[in-house]
Structure P
Amino acid sequence: MNRPAVVRDFCISLLSHEVVEKCLLLLVNTRHQLIHHEEASRGTLNQTAVYPREIAATALRHNAWGVILAHNHPSGLAQPSLADIQLTQQLRRGLALLDIRLVDHIIVAGATAISLAELGKL
């Protein structure tokens, strides 16, 4: 998970076929190696609830150095919404208090994936 293209391809393989919004949590160590991944939430056609407290608890439980959040947009539009950006910034700040880094937030729409880190939205 040390190259953005690898992360995007992995997230596309897990989320591109989903018909409802689904959020994944990818946990990495200091070398950006994947140590755990799980579904953080499953929602409806256009939204899913993500709870920073639960993400932090999972990261701590697995002794993760960093977190990559990924979710899909079943609409086919990969552009981040205002809610996506706000969640990303809130999660980054909250995890930083626990010395956990938010490495990226990936949005998948079909065969396309957008990195909020690459967009400068972290």
Structure Q
Amino acid sequence: MNDFPFALFGTFMFAYLAIIILVLIAQWQIFQKANQPGWACIIPIYNIIVLLRIVGKPWWWFLLMFIPIVNIVLGIWVLNLLSKSFGKEEGFTVGLIFLPFIFYPILGFGNATYKGPAGNNFVPSVS
């Protein structure tokens, strides 16, 4: 009975690592679908710059991600542009934010194809 907390901790750590590996492999596939090197997803900082290239935003957006609150807004915006770059809607963006271990594999292993950087095709809506 004394080993129960350690066994529970080990089980959670195993599940956590499995989810991280699943999302990492899915990101590798997403990068490859976007004609970028898959290995770029495992290099810190460079992976964000490549992701910005995939969604059609300039590299200096990375610097804006060091500003508090702005980083949250830009992170959500980049995920929205990522989903739009693969032909998905805003609902898919919500899935990428709250359930990445489900929605990243859908992008990476599913039949979603890269349509091009969505950030370059922004047209403001006129109401």
Structure R
Amino acid sequence: MFLSPANLIDGMHFDGDYFETMYRPWGDPIHGHTSTQTAFWNIRGDAYYNDRYFIVDSRQYQYGYVIGTSGLASKIQTTPTDGWWEWHTDTAPEDFYEGVGQGKGLQPQSLYLDQKSRRLGE
């Protein structure tokens, strides 16, 4: 029901679950766009949820980011960005992604800890 901007989802581990940041055409009132400018960093998946074939569904309003996934379930979904529901669902441009299936080698492993240490001068 509310837009949640600029989150960092860092180092999550999924086993039969997933994250969803997309237009949600249900509820009263309609939930609508749920996120923008959110970054998924180093997400690991051991198993997919039921009929889903991804661990992150990132179709955020305007810009979203998925950086580094790993594990047996490491696929993501970023399309379609428009036309999949009768309501206004345009989330173009397609969210930025890199390192799908390569999160084990991602540096830094935790964006949060990296930025924290830089801020504190550690």
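What to note about this one:
- Entry that produces 15.0, 51 once Rg and Dmax of the Cα atoms in Å is calculated, selected from P, Q, R: R
- Read-out helix-only ellipticity at 222 nm (-39500 (n - 2.57) for each DSSP H run of 4 or more, over all residues; to 500), computed value -9500, structure in P, Q, R: P
- If you line up P, Q, R by distance in nm of label points 7 Å out along Cα→Cβ at positions 58 and 106, the top spot, with the largest value, goes to Q.
Quick note: the coordinates plus some simple rules give every number you see, no bench work behind them. These numbers were taken from a predicted model, which means no experiment stands behind them. Cβ atoms are built from the backbone, for glycine too; each structure is taken alone.
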